[in-house]
1. Comparing structures I, II by relative contact order in percent (Cα under 8 Å, 6 or more apart), which one has the largest value?
2. Taking 17.8 as the value of mean count of other Cβ atoms within 10 Å over residues 27-34 derived from one of the structures shown (I, II), identify that structure.
3. Given a value of 41 for percent of Cα pairs over 23 Å apart, calculated from one of I, II, which structure does it belong to?
4. Out of I, II, which structure matches -19000 when helix-only ellipticity at 222 nm (-39500 (n - 2.57) for each DSSP H run of 4 or more, over all residues; to 500) is calculated?
Structure I
């Protein structure tokens with residue numbers, strides 16, 4: 001398995017945007033939290049979360065298709081590559097999320113964006129954020145309009161985790177890294 005340092009260095013090689021790094025760190029933290037809840041390896045799930053958008057900034061037209069080539073640079077295992085590619089299923093990839101980890105990644109990729117946008121609107125950012133505050137923003141389709149709420153709902157069904165629990169775990173995870181993600 002590759003190390004987090006190797007994964008972060010590769011991510012930073014292909015992604016210079018601060019906002020994209022904040023997103024990757026948000027997804028990494030959230031994947032770690034879900035791994036702990038599922039009794040799985042947080043390091044492994046976290047690395048998948050960190051690398052999931054490896055090709056987004058430099059190769060947006062090839063998102064999830066260029067990723068395998070980039071990930072091979074550091075000897076990334078095939079199961080990690082499959083997981084990374086599966087998060088774009090039905091949008092930019094035909095690689096279907098099969099394992100629970102992949103289904104959660106598919107779901108929380110969008111959800112972290114909604115939680116982040118909600119935090120930006122609050123003076124206290126992540127501190128004291130509740131499921132209720134995120135659900136309120138969820139209902140306003142104009143708020144964070146780029147967040148695909150239907151995908152989150154579909155992912156919730158796929159992974160068998162109710163939306164309030166998904167939101168609660170995501171808030172808790174992102175709160176732990178709030179400084180690193182600019183919140």
Structure II
């Protein structure tokens with residue numbers, strides 16, 4: 001490896017908050033690669049229904065391999081988008097497992113949490129970029145229902161649990177474009193080429 005070890009940037013938040021669009025904007029500016037949550041999910045759905053044991057094994061295996069390979073590479077870093085149910089203790093363990101290959105090699109592990117209103121997320125849920133990149137979201141009724149059900153079932157924002165940490169930034173992106181959100185994240189963590 002010629003430079004510093006790759007970094008891992010988690011972009012977390014509820015569905016349709018703007019994680020993927022922000023991740024794309026960060027990747028364009030930093031050389032980091034974007035691994036959005038649906039890369040693995042949509043592939044697994046080609047073979048097995050959501051939530052089934054084979055579906056979870058495929059998604060988990062794909063994610064682990066990508067994290068391990070990028071952590072061992074000469075890439076500057078990886079951006080991973082994730083809907084984190086903060087009220088489920090197993091989720092923190094999952095996130096730590098994803099970060100482990102980067103930490104083991106001395107890479108930075110960073111967290112950018114995006115938050116916006118449900119009304120704004122419902123609007124973003126049907127944007128052309130989201131529908132183009134995420135085939136499972138093209139059933140608009142099912143996608144809307146899923147967003148509302150997840151909101152009712154889980155707590156997908158941290159509510160201050162990580163405030164004050166150097167590796168964490170919480171950003172209300174209700175009135176920000178993806179490019180503006182990306183600029184704030186890049187500046188806060190000192191990311192760049």
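Only the coordinates and a few stated rules stand behind these numbers; no lab work does. Fair warning: this is a prediction, and the values are worked out from it, not measured in the lab. Cβ atoms are built from the backbone, for glycine too; each structure is taken alone.
1. Values: I: 24; II: 35.
Structure II gives the largest value of relative contact order in percent (Cα under 8 Å, 6 or more apart) among I, II.
2. On the way: I: 26.5; II: 17.8.
This value belongs to structure II.
3. Details: I: 35; II: 41.
Answer by label: II.
4. On the way: I: -19000; II: -15000.
The value was obtained from structure I.
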